[in-house]
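Pasting the structures here.
What follows draws every value from the coordinates through simple rules; no lab data is involved. For clarity, every value in this text was computed on a predicted model and none was experimentally measured. Cβ atoms are built from the backbone, for glycine too; each structure is taken alone.
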Structure I
Amino acid sequence: MVVVFVLVALLMVGVLVTANWYVWRRLFRDTTSAPGPVRRIGAAVIAGGWLLAVGALVAERAGAPFWLQRVLAWPGFLWLALSIYLLLAVLAGEVVRPLLRWALERRAAARRTEGAEASAVPAEDPKRIPAGTAPPKTPETPETPEVPEVPGTREASEAPGAPGSGAGSTSPGPLAVPSRRLFVSRVVAGAAAAAAVGTVGYGTYGVLSGPKVKRVTVPLAKLPRAAHGFRIAVVSDIHLGPVLGRGFAQTVVDTINSTQPDLIAVVGDLVDGSVKDLGPAAAPLARLKARHGAYFVTGNHEYFSGAEQWVAEVRRLGLLPLENARTELPHFDLAGVNDIAGEDEGQGPDYDRALGDRDRSRACVLLAHQPVQIHDAVDHGVDLQLSGHTHGGQLWPGNLVAGAANPTLAGLDRYGDTQLYVSRGAGAWGPPTRVGAPSDITVIELASRQA
């Protein structure tokens, strides 16, 4: 087992090194004519970016001083996102490169053809006198003194492309093959870098500006008419940490409160760090407002950050933790189970405790962080499960990986008699960047089929 782990680790390191060498080659080596400072600076930028990224990840997981986590997090995590899109953009450039080179070669060939045609047409002699016309009388001009010839001037003046020599003087000659390759490499590299920086910049702006509100109607067969239109604000994956802090938490709280929900469900991955470091950042959660209260279940990141302390902290802030527990609301049951990651600490999900003795004639809504928990929800007769965890993939094409690992990537889906809604989450883990997976806070409006 250890040998397999080492081999996989070596393979991953090899792939990472090869990918970064390829990016360096296309962006720096191929855009310069000879070794020099540009290539050395490029190597330093790529190596330094990865040192910061690894440092940020290690500092967060090792519980390094919070000031150090914050210093490393911004540049390190942004480099992770930028490196992904630099690689993708450079790979896309391989399609553009031959097309651009073909266009330049075709243009050069057209110029050569035009030059050859122009040199083949005889020029009219201005001294030729039409037949039957007497030559005009011109005053005699003094004889021009002979200028001694400077060695080498004749060859230079008669060289192709020299000023005043043949077709070369009519238009500038086409780029030589080495110059053409360098030009193509610079154009493709510049476009790739601009595309990657623009993508990461736009994705980061989207996260920092706060999640948008989605509204989804979910009909439940067992929901009584009196509960028709009941609104649950679902928020997951806020990921308060060294990058997203108190200001972001306040934005999330203001957005939730603006929807005037009947109930608030915080379905895990609230934080990435200890209560000591992030307690002030989470303080705005105390201002969440809903007629039937705000409820919380743990996500896998709570178990990386001290789940027991955070459960106590969110309770102090006024949220109601559902640790494998259920509460009976006037018209339906609301239950919550711990995240799967809690199993390593003896605090995993316990469906029998949360759902075993309930009245199945009543509708039931379950809060469970990970979508993979849907199969247990189906077995226990849950009507609707609310989850997060996937981030919708967060960084395209990460949606392909996240989609393969989860039964539902985002949105509403049905499994037998149980419906599953998966939020893309309000924040971001690692890079504060989202591409192709915008953040959201979802207002679930329950609908009674009896209404």
Structure II
Amino acid sequence: MTLAALNSPVGLNESQLSIVGRQRLEGELHVNGAKNSALVLMAASVLSCDSIRLRNMPDLTDIGTMAKILISLGVGFHLEGSSAVLRSDGLTRHDPSYDLTRKLRASFFLIGPLLARHGVAKVPLPGGCRIGSRPVREHNKGLQAMGVRISIEGGVVSAEVQGNHGRLQGCSIDLDCPSVGATETLMMAATLAEGETVLRNAAQEPEVVDLAGLLKAMGARIHGAGSSTIRISGVRKLHGADYAVIPDRIEAATFLIAAAATRSRLHVTPMEPNHLNAVLAKLEEVGCSVNPQGQGITVTTPGQLRGCDLRTQPFPGFPTDLQAPFMALLTTVQGTSFVTETIFENRLQHVAELQRMGAQIRTCGNVAILEGVPMLSGVAVTGTDLRAAAAMVIAGLAADGVTHVAGLEHLDRGYARLEERLQAVGARISRIGATRPALLAA
């Protein structure tokens, strides 16, 4: 080991981003396909024996993990450029392994399609970022109403369709909260159920609408996706489809927030502005100019920005996934801001890291009170979850000096080759240490 290695902030098996802050960003950033859509669309491929081609797939470690889970169940999977082709006619198992599923919250989506196809599923409770309790009670309650017997033992959910020749039964389901995961799980299960399923208090997120789009392309009969009431009339069989994943609204907004934090002008495309109305409104409230251009948005930022208050809410409210990145921006503006997290109880872990950079933040329960400072200072920080890692990158771009961001195993789950893309628009950012894992790395 060299002396330089001993003095480096990076361990032998660890990678970090090194960011020289206070660089203006200029140009255009391309938005990849939505991670949160792509994962559930991959799960939905299990509903058909025919080939499903998913275009505009993001090159993320989470996608690779989901692919490995599907392959372990007998699903055919191969990549063709930015497209993934999946075929489930060889589906042989209904029990994904704990070692794979513990890494990925979205793995639990498979319980609905597996029950619809096999009438039985054995799925470990989900993993993913540790940002708070994300129970699957709503999923299980809905499946039980459709005729499923469920037991939980040793962290594994065992589910089996009772009677009705192993076929799920359509019914009316009232969700206690508009859970995106439960809405998507029950939608998929209902596509092959007998009769009509009505989901009330359903999630309205764009990713739910995207799932409905794929399912309808496969022959499902779904009405009302994007509203609080969704009706699904079950069919006997679904067929193959060729479908494009929507642009990632969270990634798009992260880029827009980075432009604001660095007081830059940046064009972000493609994106659907209606997917980000609450975020665009907050950017304008702090003083940014937000202009639709073509298929994207151009954000222009003056020298002085002001504080604002925000509260995370289900769509169409301000997304919890952007609370940490927006907080990084608010540390650099004039005045006081209040940030209230209503979705996850542990989603303020990034506060301590921002404080280490000089941010003036105090917390009271699920509320963070920020007093803007003239400048953050570059230090070594860690992203404790996916969106917290993105917040650290934004803070580093805005800070004086050099910031080292660890926790890239989280960042790579949701942002593909982020450092390369930011370099292209003027950021002085580089990855040091271990290289980024390949999509289907062992």
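Looking at structures I, II, which one was percent of Cα pairs over 21 Å apart, for residues 64-279 alone calculated from, given that it came out as 78?
On the way: I: 78; II: 58.
The structure behind it is I.
With helix-only ellipticity at 222 nm (-39500 (n - 2.57) for each DSSP H run of 4 or more, over all residues; to 500) derived from the coordinates and found to be -8500, which of I, II does the value describe? List each step's numbers first, then the result.
Values: I: -14500; II: -8500.
For helix-only ellipticity at 222 nm (-39500 (n - 2.57) for each DSSP H run of 4 or more, over all residues; to 500), the value -8500 is produced by structure II.
Work out the source of 0.65 here, i.e. which of I, II gives that when FRET efficiency 1/(1 + (r/R0)^6) of positions 304 and 320 (r between Cβ atoms, R0 = 25 Å, to 0.05) is computed.
I
Of structures I, II, which gives 97 when volume of the Cα convex hull per residue in Å³, for residues 288-351 alone is computed from the coordinates? Don't jump to the answer; show the numbers that get you there.
On the way: I: 80; II: 97.
Corresponding structure: II.
Which structure, out of I, II, was P(r) over Cα pairs in 20 Å bins from 0, in percent derived from, given a value of 26, 55, 19, 0? Don't skip to the end; give the middle numbers.
On the way: I: 20, 38, 20, 11, 8, 3, 0; II: 26, 55, 19, 0.
Derived from II, not from the others.
Assuming 21 is relative contact order in percent (Cα under 8 Å, 6 or more apart) as calculated from a single structure, say which of I, II it is.
Values: I: 18; II: 21.
The structure behind it is II.
Name the one structure among I, II that mean count of other Cβ atoms within 10 Å over residues 208-215 of 23.1 was derived from. The partial results should precede the final answer.
Values: I: 15.5; II: 23.1.
Working through the options, I get structure II.
Can you say which of I, II returns 3.3 when distance in nm of label points 7 Å out along Cα→Cβ at positions 400 and 424 is computed?
On the way: I: 1.9; II: 3.3.
Only one of I, II returns 3.3 for distance in nm of label points 7 Å out along Cα→Cβ at positions 400 and 424, namely II.
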